[in-house]
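All of the numbers you see were taken from the coordinates with simple rules; none came from a lab. None of these values were measured; they are calculated from a predicted model. Cβ atoms are built from the backbone, for glycine too; each structure is taken alone.
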Structure I
Amino acid sequence: MGIGEDGVEGLGGAARAAIEKAEVVFGGRRHLTLAASLVRGEARPWPSPFDGAIDLVLAERGRPVCVLASGDPFHHGIGPRLAAKLTPGEWVAFPGVSSFSLAAARLGWSLQDTTLVSVHGRALERLRPALHPGARVLALTSDSNAPREIAALLTETGFGASRLTLLESLGGPRERVRSGVASELALIDVDPLHVVAIEVSASRDARVLARASGLPDDWFEHDGQLSKREVRALALSSLAPCRGQLLWDVGAGAGSVAIEWLLADASLRAIAIESDAERAERIRRNAARLGVPELSVIHGRAPQAFDGLPAPDAIFVGGGARDPELLACACDSLASGGRLVVHSVTLETESLVISHHARMSGVLTRIEIQRAGALGDLTAWRSALPVTQWTWTKP
């Protein structure tokens, strides 16, 4: 049951009747207060922490139970988690109007042309991929501090000129809307129930995360162990990220391949495996700074670090390719149709890669990049170390 800040007045007849017939009504304390005039059964507020709340509902299986949620329970809500545990005939949904829909209606924005981001209980850096000049973003947040932190994030990353609108307690008697330039807006006395709207404006030096792979090398903190921009773009093209898939980035260095894999689509998952502790911490910093703080980083040596990990759809080996056992374990870990991409720079690793190609087929590619650079007061081509790439799809 979705309920808004207008309480029972915003509910239809069938929804009201469902609350009245329920022997148990679950919800946050705010939701239970809003519906109090209709609750005839036992009102049970959610436990804190929320872990185990689903089990409390399922323990009442067979009785008429109502679960209250904000707005639309199937949009960043509890609905899918409950529905997955029940059969279709056991439940019915009464969705309300989501906070995103209310915000778009107040602003006159086309919802299908607006990027919707939930940072409720999640890192605010998840907003970074959505910050493109001219974009409109609606963000659902967790607490009263979030708008100030979002304004600071925008200012620090070159988007301080963006127009930020704070929409509080939408749909209820305490509704308030205020807006201004992110770098100047005074965000005090913020209601914890709010949506932040962003009309993105970027300065010339803003680091816009392009949709294509191949971010500039200097956007990554690194110690030289980095798949360079052009080589990285070719690696990601061969890895071919598809919706919902998982990548293992083995010998991740600065984590650039895993980070750009995640930037390709919000549904993607990645695990960066790195044996050097300092580099592992650096990967975490890079991931947060570039908008994918959900990147899982494993400090360990492959292939031992593979134990217990979820099976990957794709594996990139940028470091450690000289170990025959590592490559064998990587091949074994992939399911049918999984992709393996290995980069080698030294003659020793190239020899190993070539021998694998001879036995297992795949595609062998030589990558040579030259960049123009200064030679005295003139300009000349400077060659980067050539890379041998082996791409293999598991039969």
Structure II
Amino acid sequence: MSGFQAIAGVSSTLRNLLRDRMEQPVSVTIAPPDVTVAGVSGRRVNLYLYQVAENGYLKNQEIPGQGHPADYGRPPLSLDLSYLVTSFGSSESGVDADLEAQQILGDAMRALHEFSTIADDLHVGDDPAQPRILDPALVGEFERVKITLQPTSLEEFSKIWTALPQANFRRSVGYQISVVQIESRRRRRPALPVRERRVYAFTLQTPHVAEILRDPPFEDAPGAVAEVNDTIVILGHNLAGESTRVMLGATAVTVPAPQDSRLSLTIPAGLPAGLHALQITHDFMLVGVPGAPLVPHRGRRSNVVPLLVLPRLIGIAPPAAGPGTAVTVTVNPPVLARQEKTLLLGDFEIPALAVDPIAPPSPTVVFMLPTGPARIPPGVYFARVRVDGAESRLTFNPVTLQYTGPTFTVS
């Protein structure tokens, strides 16, 4: 089980590998490049861990073979480590100082290339009697230490060296080590044994909604428009299922006798006015506890179709008023405090007075008739109420083809 020592174990493993496999042995240090290492001078290779990142591919994956498969808990922390490998010659001012450092760097890169995967059976000098190259903190882990030369641009190197104000820029290469895993110390939770295994298979018959109509339709507002307690007809195919429900936003309505191509539904009282997403759902009735009633499970879902629920203007009190007067409008269904409410008198719009945002739904809305330059001229106006963009209907005379009400008088 790898613990918090795993990160340091990778650095130790890289140092063991370079010490053992470089053709011309040099000192291998693990320190920031701008630090003068005590007791070490001349030819050396420095390892600097400059970035630690989480491996996204193994973020939620348990270590194979660890614990019981039915246990569940926190997966290990999987990390990718980025190293800066820098070489130093025996002198900083010699004629071939940088040439010597380049030779040391090439020797180190060859060793890291030849042993890009470090296994448990790799020993110093290939002698099983000698210590392992792999640090003890990493022995026996499922994920092996893999060394990859990381393409790094000059700009990225410049950013690293610029952050080290006491060090001059030197030739370096970047390496990525993956994957290093640190296991969680929190205890895994065992699941209860499975008493009975069940496999269910269902034919793929996804419901599809083609059209929504009011029954009977509004003459002045055809299509998917209705008021509460109105009946709508949903047309489509594969609409009937074992347990058919109609979702109107977050409100679920059960359909008692669905047909495959036609559903009839009454808009439930209390459904807020406004635009709602209508969707057909087919729940699967499956066995839960033996002997108990069937339990519904989420199944197939249809496409989503918009349905506009209109508010109904019940009355205005007082029926006539002048500028600066508060009028109370009764509507059905009750409106929510967060909904946008507007009174329409002819072509004039009057916003509702503000209410407490946490107030309960109310069947009445208060409006203040404007004063001053915005005042509405005296006269009789057709009155409508708009809630979240849905407007109440005016009464209609099918003989004269004219609107008849409701009306409000501005005195």
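Quick notes on this one:
- Distance in nm of label points 7 Å out along Cα→Cβ at positions 63 and 327 derived as 7.6 - corresponding label from I, II: II
- For distance in nm of label points 7 Å out along Cα→Cβ at positions 47 and 319 computed as 9.3, the structure of I, II it came from: II
- Structure from which -3500 was derived, helix-only ellipticity at 222 nm (-39500 (n - 2.57) for each DSSP H run of 4 or more, over all residues; to 500), options I, II: II
- At a computed 2.2 (distance in nm of label points 7 Å out along Cα→Cβ at positions 15 and 127), which of I, II: II
- Structure responsible for 18.2, with mean count of other Cβ atoms within 10 Å over residues 31-38 calculated and labels I, II on offer: I
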